[in-house]
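Peer 1: Structures for review follow.
Where a number appears in this text, it was derived from the coordinates with a stated rule and is not lab data. Note that the structure is predicted; figures quoted are calculated from it, not measured. Cβ atoms are built from the backbone, for glycine too; each structure is taken alone.
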Structure P
Amino acid sequence: MSKARLVITAVTVEKRPVAEVAAAYGVSRSWIYELLARHRDEGEAAFEPRSRAPKTSPGATPPATVELVLRLRKQLLEGGHDAGADTLAWHLTQHHDTVLSRATIHRILTRHGAVTPEPKKRPKSSYIRFEAAMPNETWQSDFTHYRLTDTATFPKGIEIITWLDDCTRYALHLSAHRAITTPIVLTTFRQTAAQHGIPASTLTDNGMVYTVRLASTGHRGGRNGFEQQLHTWHVIQKNGKPNHPTTQGKVERGA
């Protein structure tokens, strides 16, 4: 039974004083008097939950403006044009002397089913931060593609490989190649180890130049040249989960 019904019963049926009921149920006397008046006017409806929404919303977007946003979006889409919030804001400002923020336009479109909300990205607080405690405890590696203006000599651009110390975030090695292959990964790893010492572990993605653990069935259980070198030097190989680039976030940012 709700507190409101108990209070009404105590006052109207049990004939207990309002001050006593207020003390017993931890409510104010003014609230009890308000509840009694509502019960006299509305009967059982007085016990129904009431909306806490304000009766008026002075800051709400006028219905005519909402209709204009939806109409503009429909017209732009039918014409084969972009109809995103930024484009709608420009049309509203330039042609209708109406200024709305991008967020307001997006809320209008979402509320009226004009767009399909996409799942939000994970909050930053959900990511588990990690950092090697000592230099050479873990090296991260990755490579990135980079286009050059000299398209005659490098029609496909170049690829840049990085070896990064996880603790110090120091770029131990950085070099450019026409294409990164396993032999290049192995060579750059050996060169870096010769200069800075052999690391205790490496952390990379699951690219075939780093590991064949996710390769076709016939290759599973085997090792490429880089993996064999790690095995020979007793270096622990760590790979991030597929589609989780944040695991290699430090070198990803640098790449």
Structure Q
Amino acid sequence: MIVTTGGRTNHHMIEIAKRVAEELQILYLERKKVSIEKIITAVQDDVLVVGKNRLVIYPLKDPSNPIFFHPNSAMFRVKRIVRGEEDPFIQATKLKKGTSFLDCTIGLASDSIVASSVIGPTGRVVGIEGNRYIAYLLSIGLQTWESGHEPINQAMRQITIIQADHLTFLQQQTSASFDVVYFDPMFEENIVESDGIKGLRSMAIYEDLVDEAIEQALRVAKARVVLKDHWKSARFERFGFTVYRRKTAKFHFGVIEKFCN
């Protein structure tokens, strides 16, 4: 990974780019009005661009699908919840004010933002991301993105991002330290993805869920473990999840309860 600035840059953006490079301990490259395509060809590496309002990663494997933070579907989902409408994710996780939520495969945090909006300031949301560059982009985005909707801003700001392997992280936690432990791994079947998410496939850490991850999640979870997966996924049956099936939905939620409320 190298760091550069947007095409139309200024001294402030250059200083930010240099600081990002220093924090990530990677090379800063002066843009000099060179296209991103030419830079990627020259350096044969991923490129992180510091723009005016956001960070964007152009993956070497798929530069046509850059990765950037945006609340995506969380925007309208939070608004629906505020209006009193139901959300399948919240129905499966049974989150409420003051509870704690561990997202083991946070991606670009759409579900965690929704979780945070429901849990509120008295709860806790922690998201795990294995790729350190995506974790960095996500942590900056959550703290700086202005959605124009204060409840969404507050929900984003109170999410903690940890760069780690989710199994290793789970092994290090005390028993019953989170109310809900959540997995949203890369689907075994492709579905249409929104902008900003498509590029994740070229940088994601492809590790299937293993038995020990579920075992550790059940130890760490106080109330339940929840899995979001493609409707055709064999993981639900493999790990013993009770599936919340939804007609016409491309993905379902599976739940293993630790106790009944």
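Peer 1: Can you spot which of P, Q the value 0.99 was calculated from, given it is Rg/Rh (Cα atoms, Kirkwood Rh), for residues 113-168 alone?
Peer 2: Working: P: 1.24; Q: 0.99.
The read-out comes from structure Q.
Peer 1: Further question on the same structure: Where is FRET efficiency 1/(1 + (r/R0)^6) of positions 57 and 137 (r between Cβ atoms, R0 = 25 Å, to 0.05) largest, in which of P, Q?
Peer 2: Working: P: 0.00; Q: 1.00.
The structure with the largest value is Q.
Peer 1: One of P, Q was used to calculate relative contact order in percent (Cα under 8 Å, 6 or more apart), giving 12; which?
Peer 2: Working: P: 12; Q: 16.
That value comes from structure P.
Peer 1: Out of P, Q, which has the highest value for mean projected area of the Cα convex hull in nm²? Mind showing how you got there, number by number?
Peer 2: Values: P: 28.6; Q: 14.4.
Answer by largest value of mean projected area of the Cα convex hull in nm²: P.
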